[in-house]
Each structure stands twice: as structure tokens, then as C-alpha cells.
Structure P
Amino acid sequence: MFKSNNKKQGTKKMKIKKGDNVVVIAGKYKGVKGRVLKAIPKESRVIVEKVNFIKKHTRPNQQNQQGGIVEKEAPIHVSNVKLYNEKIKDVTRAVFKEHGDSRTRVCKKTGDEI
């Protein structure tokens, strides 16, 4: 097993965060653009808007009186998505630039802050 430098064992660094625009680069939804709704660093997965729908069968409860089949987004692996830059209309990578004691995420191609 590998040893991590992170404070919590098992957490992985992900350069894609909640709210980022991404493009799916592999799988059934290849080429689809969407916004990251949730990032799950422990599992290296992200939930992307309008991507990887599953049908979940729910029982009736207080919030959902009727129950039934609900469609919702399921997580996909972070290696299957790439960051999308709206300005240049192309995929890019995020790198960290240090300014004194703070770090900011920057687009690799243009150098703009993300």
C-alpha cells in the first residue's frame, strides 16, 4: 500500500472542484459538457450535471409520499473528465501558482485564474 503525504489517510488531491465546468472524455457520455455538482476526493469521483443517470427505486416516506422510480446523476471517475475553459472553448488542465503564501488555481493554456 502506498503512503500518502495528506493529513487524512486515503484522501487524494483532485484538481477538479465543485462548480467547475468539465467535459467527459471517456465512456457513454463522451463529449458532454456539464458542471460539477459534487466532488468526492476519497473515491476520486465527481458527480456531473446531466451525466451518468441511474434509476433509483425509492420507497414512500415523509418527503416523497408516493415513492417510485427517481432518475439521478451517479458519480463518475475523475480521470474520465477534463476541465473546460469557457474563454477559449477548449479543454485544459489546472495548475497551482504560488503568490507569496497563497496558492491559486490557474489554467495551463492561458494562465487565467479558474
Structure Q
Amino acid sequence: MSALPGYDATQWRDGAEAAFADLIGAYPWLLGEALDVFSCESDNFRPDIVYGPTVGAAGERGIAQIHPIHIDKFYRRGWAWEDAFDPARNLAVAYEIWADSGWGPWSGCW
């Protein structure tokens, strides 16, 4: 991982799970499972992955690493694809995907 200005990986990881628990816990999936999956997907909630600009190899974005095949889910809400770097919006779309498919779309972390 490249060094980011002001980024302390240990400090970030210690507080990130707690910081995102309220957002993730706002949906009726099992909180522990969701935290595990999204922590894995975002490399322990790395800020450059959660908030951008880092994208996955296939163009996945944000805390839940939403794949570009789901871009229409952002557009239907009146959001841009760049909004995938907003954790609240990313998780709203992630919940829609999860409600349709369970954890299957995150098979690399589930």
C-alpha cells in the first residue's frame, strides 16, 4: 500500500470498524457478517478504498467494493457512479444487492 498523507494504518484499523458499525448496522443483515465482508473488501476499511480514488481490478468502488455491473442501482436513485465512494450510498446499494443475492457477489470475502 502506498503511503497516504496523514494515514496511520494501525490507528485507522482500530477505529474504522466502530466508525462504520452504525452505517452498516442500519440494515437488517447480520452485523458481524457484514463487518467481516466489508472489512475484507475494503482492506480493513482503508480510506483510499472507502472514499476513493482507489478502485478494484474490475472497477469496484467503495466500502463494499460495488462492481460496475451495478452502476444502474446508483443511477436509479439519482446518484452518480462517483457516489460509490460515499459510504452511506455505497452501503445502500450493497444492501439492495445483498437482499437479491445474499453474500454471493462478495464471494472473495465470504
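Here are a few things to note about the model shown:
- Structure from which 1.8 was derived, distance in nm of label points 7 Å out along Cα→Cβ at positions 77 and 93, options P, Q: P
- Highest-scoring label, criterion being Rg/Rh (Cα atoms, Kirkwood Rh), among P, Q: P
- If helix-only ellipticity at 222 nm (-39500 (n - 2.57) for each DSSP H run of 4 or more, over all residues; to 500) is computed and equals 0, the structure in P, Q: P
- Highest-scoring label, criterion being distance in nm of label points 7 Å out along Cα→Cβ at positions 53 and 69, among P, Q: Q
No lab work stands behind these numbers, since they all come straight from the coordinates. What you see is a predicted model; the values in this text were computed from it and never measured. Cβ atoms are built from the backbone, for glycine too; each structure is taken alone.
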